[in-house]
Structure formats: C-alpha cells, structure tokens
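K.L.:
Once you scroll down, you'll see the structures, which are given as structure tokens.
Bear in mind that the values in this text are calculations on the coordinates, not laboratory data. Only a predicted model underlies this, so the values are computations on that prediction, with no experimental measurement involved. Cβ atoms are built from the backbone, for glycine too; each structure is taken alone.
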Structure 1
Amino acid sequence: MSSKKKSETPIEIQLELFRSTKRLNLSETYEAIPKEVSHNDQLVKWVSDHLAKPVEKKFFINEKSYISEISPANFKNRKTKQFQSHFPNFREARIEYAIISFATKQLIDISIDSENKKKFLLRTTYYQIQKEIVEAINKRKVIKLKPNNCPYNTTSIREALEILKRTNIRVKNYIGNREYIFNRIKDIYMDDNKIVIELGNMITNYISSGDWRATDSYSILASRGKYELKLRVILNMRFKYASENGKPYSPSLNKIIQEIDFVENTQKRITLQKIVGILKKMHEVEKVIIDKKFDGKKIIDAILYIYPTSEFIKIIIENNKATKRTKSPSLDKNGKPIIEPMRSDFETNFRYNNAKHEYNIKLVKSSFNRK
C-alpha cells in the first residue's frame, strides 16, 4: 500500500486492522526508543535524596542517531508524603504491553478533544489488566493461576499507570534541532468503575499509520525480567523472514547491549556471559554460537548467531501471516476491511470454518460491488 493510500485510509479502518489478531501489535520505531531506566543505572543523577534529573539515552533508527531524554514522574510517596522521582522500568513496560494487547481485543473509543484532535480511549479495569498478564503466564507455563495471582496488585498497577502518564519522553536528533515529546499514557481517569486510558500520541500514531507488526503476546507478557522481555521483543521484531531452515539472527553484542539497555556490568566478558545465559533459557532460542572479537586478550565485542527453535519458527510464520493480511485488505461496500481469518486465532475448527465461510461471502460481495 502506498504512503498516499495510507494517508487517505480512515483511522477506523486502521483500528479494525489493528484489532484483527489476538497477537500483540508493536511498532519497530516505537520499540527502538529507550523508555525505561533501571534502578541501578549509573546515568541516574539525584539532586536530593528523593528527586532525580532526567536521563539521556542514545539510540539508533536506520543508522541515524537520536537521544531519548526520560524525565521521571514526580509525585508524593503515599507513606512518607514527600515528592519522589519514579522512572519507568520492567513493571511499567509489562503493563503497557498488557494495555496494547488488551486494545487489540476491545473496542477503542475515538472522541474529539477541545483542540479538535482525535483521542483514543480504552476502557478497562485493574482486574482485566491483571487477567491479561496472568493468562499469558498460564499459556506460556501451562499452569492455572487466577488473576489475583498476578505479580502486580491493584496498588502496584495504579502506581505504574501514574508513572506511565507522568513520565515525559523527549526524542531529539543527535544535534538537537528536532524533537518530539510524548507520554506513553496521555490521560487516565475513573468512570463508572472503569479505568479510562487515553493512549499516548506515539501509540496512536503507529496504529493510525499501520506502522506495526504482529508479535507473540503470551511470551512477551510472561517474561520474568526486563532483559528477557526486551530480548524477546527484539527476536519477535527481527525474525521477520523465519523459515523451516532456521536461519540465525546475528547481531553484535554491542548492538544488543544498546537495544536492551544492559547496565548490570561494564566488562564485556561478564556481559556476554549474562546475555547469552538469558538467551539460552528462552524457548525461542535453539542455540547461540559466539564469535568473539578481541583487542589483545580483552573482549571488545562479539557476533551472536541466535538460532530459533522450531516452535518459535512456527510462531513467527503465523505472526508474519497476521501482519501481511493487514497491509492490503479488500474493503466491503461500507469501506470496512475484509480480513481473512486465521486458524490460530480460533479455539475450534468449527468457529474457524464459520469465520472462513463469512469471509468468503464478504469477499464475493466486495468483488461484485466493484464491477
């Protein structure tokens, strides 16, 4: 689909395409922007015992250099009653993914604000956010946890949402003459026992433009730590051309360090051991072959040849199908996309066959209307 055609596509159609799969739909551009700061990150500078300065992190998109300036959320600690800086970390990333995953399955309200700009509103509950995460854990680990077994209770989720809303992220190019400021959640409030979340501009922009691809929501939401989650997102985004021959993804160690924002150790030898250790425990990875780069006896970099498992190859192939079918769909007489159903999105053959039958009827009618 050409860029001109995309710009003329109604937002409602893009939303319907976004919701066309139960997978997690993510943007490669959005994922490239550093948005989290680890508690032990040496870049964090405290101006007092409780308040911190913004943190700047360098990143690349299409080999062009940018800076992400992450200004912490400052609000009163409920116990100490003092203002305290909070940087988004693993919990906030996981809950944001849960919100995006939930958005693919629910209706998103589109309204107009006072400046005549469109707002994307998602109505949910703390329970539904917990359920989204727990269902992913159950699916991945084949267990039967209840939503109240979620790693995050209501208070923790409420705090995470507040941090997502209050944290400002300023993206600028390396020389600083162009910048874009956004919040991951633009607004949040309660309405009839529902949490109303206004999605941030960056999320709504990539939904509207179609700049997203289907990924494996269960594994990403079930991740047990920040680095595992980030590595999983990278593998889901980078293995676009997976096939049964299982070709590897081969990034450099330095590239992985930058992309997952690894801050645990500055020694490349120890860092390499830790990252490879995480990769080898992931169900997506069959094996990792390491080609170390030395300066004398010191490791300065390495190429990691990451081979996918057969299970992951099948997941990626399905994800590719889900992404591909949203790029140039047929439209019915009302201008709504006619999206081919996928067997993997249905629990039974009966439901899939019914959906396939309805799809074929709509496709015939669409073809007839064009004549």
Structure 2
Amino acid sequence: MQTKHETSHSIFSLSAPGAGRYPWVDYAKGIAIIFVVYRHVIYGLLYRGIEITPALMDANEMLYGFRMPLFFFLSGLFFASSVLKKGADNFLISRVNTLLYPYLVWAVIQLTLQLLFSEYTNFKKGIGNYLDILIHPRSMLQLWYLLALFNVSALYLFADQVLKLRAWMQLIIGVVLLSLKPFAGDFSTLSDVMQYYIYFACGHQAARYFFQDNVQRFLSSFPRLLILFPVFLAVQYYCMQHQDMNIYLFSALAVVGGIVVIMASMLLDKHGKLGFLRTIGHYSLYIYLLHVGIVFLLRNLFIKIGIAANVTLTTFLLVVAGIYLSIVIYRLMLRMGMHYLFKGPFRETPRKEGEKKVTFNNMLAL
C-alpha cells in the first residue's frame, strides 16, 4: 500500500517511467509534443488578439513541418513488430482502444464544452459540428491526429494483410495518395490519410535497417548531429520562407527535421540526460487529449490578470503548464477510476501457443 508521500510523488513527479526497449522513442515523442503544444499556445494567443513577437512566430513556423510526420514515422517503425507480436486482429483492436475510442470520446467532450462556453472560445460551434467529428476532424483542434493515425494504421494493415503488399509497394501508395490530397478538399478524414500515409510507410520500410546496432551507433553520434544541424536550420528556414512549395518537396524536407530529432533523442538516451523529456513522451497521447482545455483556462486567467502583456513569459508558462498539468490530471483521473476516458473496452484475443513470436528476422521478412 502506498504512503501519502509515495502517492503524491507518483502523481506530481516528472521522473521518467520504466524504460522500454527503445527509450529514445519517448524522447523523440517528448520533443515533438512540446513543439505541438507550443504551436497551439501561440495560435491561441493570436486568436485572442495578443500580438505575437516575430521571433516567437518564426520559431513556430520553423518547428511546424516535421513534428507530425515524425509521429507517423515512429508508428510505422513499430508496425511490423506490433503485428507479429499481437496478430493483425489484435493490432486493429489495440488501435481502436488507444486511438479511435479516445478520439470519439474526447471530440464529443471538447465540442460539447465549446458549445456550452461559446462566448469564451476562439471558434464558434453549432450542433451541426458533431458531424465534423467523422467528416472534418481538423475542426476538432488537436484531436484530428488520433483519427488520422487510426485511419492510416487501419488502411496500412489492410494493404499489408489482405492485399499482401510489400513495404516498398506501400511507399508507392503513399506517393500516389500524396498526389491525390488536393482533391480531398475540406474532407480532412481523407486528406489527412493522403498526407501522412507516406511517413507511416517510410517508418515501416526503415524498420529493417533502423534497429541494427551499426545503424543505431551511426545515428547516436554527436559529431554527425553537429554536422547535420546547420542543414536542419537551413531547411527549416527555407520551408518557412516557401510555405506554398510542392508537396513532395515539403514531405522530403520534413524528413530532415525528423532525423535530427531522432538523432538528438538517441544521444540523450545514450547519456541519460533530460529524462523529463522521456516522461513527456511517455504521456504524449494524453497531453494531446488534455492540454488544449488546460491552456484555454490558463490563457483566459492570464489575460484577466494582465500577465499576457508579457507574451514571451505567457507562452513559456502556458507551454509548461499545459504539458505538466496534462500529466498530473491524467494520473489523477486514473486514480479516480476514469480509465474509460482514455482507453476502449474491447478485449484482444489471447495468442495461441506456438504462434509466431516477434524476432528481428521476422521484422526483416515483412
């Protein structure tokens, strides 16, 4: 039985959770989710009429292009091992439980709150917007990502298991879907799949090389990261200055940002530094779900008491509070037995004895 001190520490601590096989993945997710929250904070202030300094806006634009592709790439990276470990049916069930279910629950909650407190929100909603939950998830603010990742994962699983397409064929599908994105219009349920399928496919294709020891050593090199960093800055500056560039060029350049974040994450993991980033990455899904509401309340409070006059301080405080309080509130809600808000109830089918176990050679075969 936990003491009060232990309970308090487990709720409010930012110590890293138990390490998985690849802790650098949580580091990468932690870095990416900070960029996500930062963007939402900046635009939330902007929509409330707060003047954002050019430096803060430029930083936002430079960090924009690669953060979401990175999440899809990381998911694709573990696609083969997840399917081999769970089986195709259980893989889909787990995606329903961890992506589709919480998306639907929190989209309804978020939209309902927007309707109830419409006088305080940046975007006015009506009853008809409930249809947007399935048709236009982009209107659900940050939540669109969950539905997009579920749809990409489900479609990719269908192509892999039913159509028996190899990883390189999936890359071709990703390229084709990317070219079709302009035809999706405002139907973001489709356009998000078309835009991000390619990154999931890249992750699946890269998995056969990525987890080899020599590749891991190559990527976790500080001198190589130092050499690549100026290229990263140049690429992000170019993207910021050419936001109407060809979608294929944009997608290719986004890879550079993702590689830099992955290399930095591997270095941090290698030397055991900034462990709080790993904690943030571990809770990244729940930060996605909770941070917008937290930032909304604090932003209104800061504006009311005058703190928002200092936009740099306000931005920093909102980003830190949005992330930290999301983790704390998630832990508190679990202790209150509210698991049903974050994970679906559908049970996975137990694997039979003798079923294929996941090995590196199995991953290479997919």
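K.L.:
Computing relative contact order in percent (Cα under 8 Å, 6 or more apart) gives 17 for which of 1, 2? Present the calculation step by step, with values, prior to reporting the outcome.
P.N.:
Details: 1: 17; 2: 34.
Derived from the structure labelled 1.
K.L.:
Among the shown structures 1, 2, from which was the value 14.5 of mean count of other Cβ atoms within 10 Å over residues 326-333 calculated?
P.N.:
1
K.L.:
To continue, here is another question. Could you figure out which one of 1, 2 the value -23000 for helix-only ellipticity at 222 nm (-39500 (n - 2.57) for each DSSP H run of 4 or more, over all residues; to 500) was computed from?
P.N.:
Label of the originating structure: 2.
K.L.:
Same structure, new question: Given 10.9 as the derived value for mean count of other Cβ atoms within 10 Å over residues 294-301, which of the supplied structures 1, 2 does it correspond to? Mind dumping the intermediate values first?
P.N.:
Working: 1: 10.9; 2: 18.6.
Going label by label, the one that fits is 1.
K.L.:
Where does the value 17.5, 51 come from, among 1, 2, when Rg and Dmax of the Cα atoms in Å, for residues 46-149 alone is the thing being computed?
P.N.:
Source structure: 2.
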